[in-house]
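Computed from the coordinates by the stated procedures, all read-outs in this text should not be read as laboratory data. Just so you know, these numbers come straight off a predicted model, no measurement behind them. Cβ atoms are built from the backbone, for glycine too; each structure is taken alone.
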Structure 1
Amino acid sequence: MFIIGEAVIDDDVGKESFCCDLDACKGACCTLPGGRGAPLEDDEVFELHKAYPGAQQYLSQRNIAFIEAHGVVEGVAGSYATTCIDDRDCVFVYYDHDVAKCSLERAHDEGATGWRKPLSCHLFPIRIRTFGRDSVRYEQMTECEAGRKNGAQRGVKLHDFLKPALVRKYGAEWYRQFTDYCRTLGGDASGSL
């Protein structure tokens, strides 16, 4: 483990290879069983509600009806998450053939909203827990095996793949210090992707 600014970071975050392979995983991170959706920071609840009208055009009638009945968010302050359908699909999932994709991100990419998606989704498969300081860890799920192989084959490190999300969370100067340290771990951080 190492510390950069306010974050305690597992060494794996600085060393492992990763690059999503949606054709192989089918968007598994958006459809994990368990009934709890993407963790939300308290200030993201407002952003999520504001972005919903732009994302709604990509959702099925099933999702829209579920949202009208149950809302887009569950939980309480400090423990919010997106709601899920059948204890599995995030309510913002739409399917492109058999691949689960995020309607929020699509709405952002197509200019329908200025907010991309929850930070926890943007950072995945990195997870952050706060216990005084942020604890930054790499969640190595079986469903993401194809992403690990793809990253290794393409020579893409996890921290490079997630550069935009890490900069969004901690800022460009933090990311520079982080990648400098990753080089000492053998992470060969290039800082670009």
Structure 2
Amino acid sequence: MRCRYKTQQWIPYPIELVFAFFANPHNLPSLMMKWQSVKLEEATLVPPPPRPVAPDPANRVRTVATGKGSSITLSFRPLPYSPVRLPWESTISEFVWNEAFTDLAVRSPFQYWEHRHSFEVETRANATGVLVQGTLVKDDVHYEPPGGGDTPMSHWFHKLVVHRMMSRTFHARQQKLTVILPRLLGQIVPVAVPTETSE
């Protein structure tokens, strides 16, 4: 049973800085729920193409990025207080600076997982009503739940367990961004109401 989950969040920071944050695999554990205790176990990074020079010198950063062909292995707890840790290994199948990158799971609890992160420049009013040129971060995940199959039981499991878990995970990530990015970039990020869809 192939499913789809989509969500997006507007962030009042330049696209160069937002993309650089997401493209650095070392930042991923900090975005996950604390009880999952996510650890970056291994990263084999393929250099991406040369980074475009940002028009604004303040947005010209030098950071680690996972180019196409990179491999990342994480481990995490599947349940709170679980003594068992599960691996999640993925490869980067697409990488375009300041536009998008895609990770494809090679080993995970899911039967299939392809997550496309895309980024667009978008101007909106911030928390104080001032127009800010920020970044719209979009997540588009195509996946097949653990266990697979296309039975009434698998549909029930997906609806009551998997979809809820994904919704909580992405919502937690979006909330964490509103705390982490101001610390890194020294500005206030308003809490945006996330939107999501599933198929």
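Here are some notes:
- For -6500 (helix-only ellipticity at 222 nm (-39500 (n - 2.57) for each DSSP H run of 4 or more, over all residues; to 500), calculated) the corresponding structure among 1, 2: 2
- If distance in nm of label points 7 Å out along Cα→Cβ at positions 29 and 133 is computed and equals 2.4, the structure in 1, 2: 1
- Which of 1, 2 yields 10.4 [mean count of other Cβ atoms within 10 Å over residues 77-84, calculated]: 2
- FRET efficiency 1/(1 + (r/R0)^6) of positions 53 and 109 (r between Cβ atoms, R0 = 35 Å, to 0.05) - structure with the largest value, from 1, 2: 1
- Parent structure of the calculated result 33, given that relative contact order in percent (Cα under 8 Å, 6 or more apart) is the read-out and 1, 2 the choices: 1
- Test item: FRET efficiency 1/(1 + (r/R0)^6) of positions 141 and 181 (r between Cβ atoms, R0 = 25 Å, to 0.05) calculated as 0.50, pick one of 1, 2: 1
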